[in-house]
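Novice: So, here come the structures, one by one.
Computed from the coordinates by the stated procedures, all read-outs in this text should not be read as laboratory data. Remember, predicted model here, so these are calculated numbers, not experimental data. Cβ atoms are built from the backbone, for glycine too; each structure is taken alone.
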Structure P
Amino acid sequence: MSDTSYIKQINILLCDTFPDRLPDFIPSYEYMFEKLFHSVDENLPLKTFRALEGELPKQLKRDELYVITGSLSDAYDTLPWILNLQEWVRKAASQRVPLTGICFGHQLIALALGGHVERFSGGWGVGIRESDVVNDEMLPYFPDHRLRLIYNHFDQVLRLPEGATATVTSEFCRYEGFRIGNHIITFQGHPEFSVEYERHVILNHAENEDKAIKEHALHTLDTIQPQGKIVAEFLLNFFKK
């Protein structure tokens, strides 16, 4: 694995604040990303842009990483801030700046660049899922060809944008990650989520969901170790000049 990352700053494009959903031990959603990336490099600067309020980076830099976060919104919604973010993604892609999307961000990037996203007929994806890594550049980080991440989603990418290739897949979700060249890579899973947070969401904010699905998800939280930190390490070393 390389330790020669040239990423000098992480820019968090915040797409939700999860009001009334965060437990007392998590001060903000962006804090999850700060904790994640600082677990790899405690000196790495992070800057937050409130994309959900229309705030987006105007000056794009190839030595900075732009992270589009999760959200309770749908990537295919027509709210002005979502449409503006899609347009910003097309600009960022054309300038080939380092870009990643997480859950909603993964779906929004796919949709903005010509893919297709919709509510998945197979239901709720929640808990820790073990998926197949199908991209060679990821194998030094995931040598058993398996990725274990926390998931919480109803929508899925059902068709990739032109020029994209799958990086992670599972029986439940065909496109759990994709890449375009060396400047875009996305994940349906949440590397920033902790087991404690996912447990909090399932127990306190999923009253109307299927009991068996929740019980299985809680079991995965007790038996599988998520690899969010390894995903962060991979992201910081994926992008090429």
Structure Q
Amino acid sequence: MNMSMTADGKIATTNRVISSFSSKRDHNHLLSLRATADAVMCGARTVDLNKVNLGPGGPKYRKLRLKRGLVESNLRIIVSGSGTLDPNAHIFRNAAASDKGAVKNPSPIIILTSARAGKARIAKLRAVANEVKVFGKKRPDLRAALKWLHQKWNVRRLICEGGGELNDAMFRAGLVDELYLTLCPRIIGGSKAPTIADGLGFPKLAKAEQLKLKTLKQSKNELFLTYTRDR
């Protein structure tokens, strides 16, 4: 999982639109991490509200992927339990305009959803995505979904980039091996501003996900932290 947050733990303002509060170095850090992964995943709200495409970035990062024996572009995965993902969202456009020098033929888009989405919504999503797969009745069964991604799409390393509800579900399912966290010198505030792990949360502190600090690096006023699961 890779996330940037403000000093008060927020990942966006109260309107949930991603704000560019981190540095260019953090953006390069994000693309460097994508260059190590078979797939990049995020939640539907992140896709709906922002011009994201989850692509590999420019030629520099695509070359890094090829050097590591990966395909030029990572798979792009969106999680939408209700299936209300906007078919007109930026990510479904053929031209990946938000990545300078992006590939002309972006990699497949896979949508993970649940039976709650219903046949009509699933049909609309299948018209814009390469594959739509149903896991679970009310919420996507992420453990089953990741197992399927490994078996069918050969995904061995996946990076989750939020938002908070998806991150929370990933933590509760025990599916996060590493957390890359950039701490930025901003205060957004607001009880409704999202954090890196919203959603249902852990009912008791004793059941909370335990992490162990692996690395800490400072770049000007930002901290780049890496945590691993404390098994």
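Novice: Quick check on the output: 22.2 is mean count of other Cβ atoms within 10 Å over residues 78-85, derived from one of P, Q. Which one produced it?
Specialist: This value belongs to structure Q.
Novice: For relative contact order in percent (Cα under 8 Å, 6 or more apart), which of the structures P, Q scores highest?
Specialist: Of structures P, Q, the maximum of relative contact order in percent (Cα under 8 Å, 6 or more apart) occurs in Q.
Novice: Kindly point out which one of P, Q the value -9000 was derived from, the read-out being helix-only ellipticity at 222 nm (-39500 (n - 2.57) for each DSSP H run of 4 or more, over all residues; to 500).
Specialist: Computing helix-only ellipticity at 222 nm (-39500 (n - 2.57) for each DSSP H run of 4 or more, over all residues; to 500) on every structure in P, Q gives -9000 only for P.
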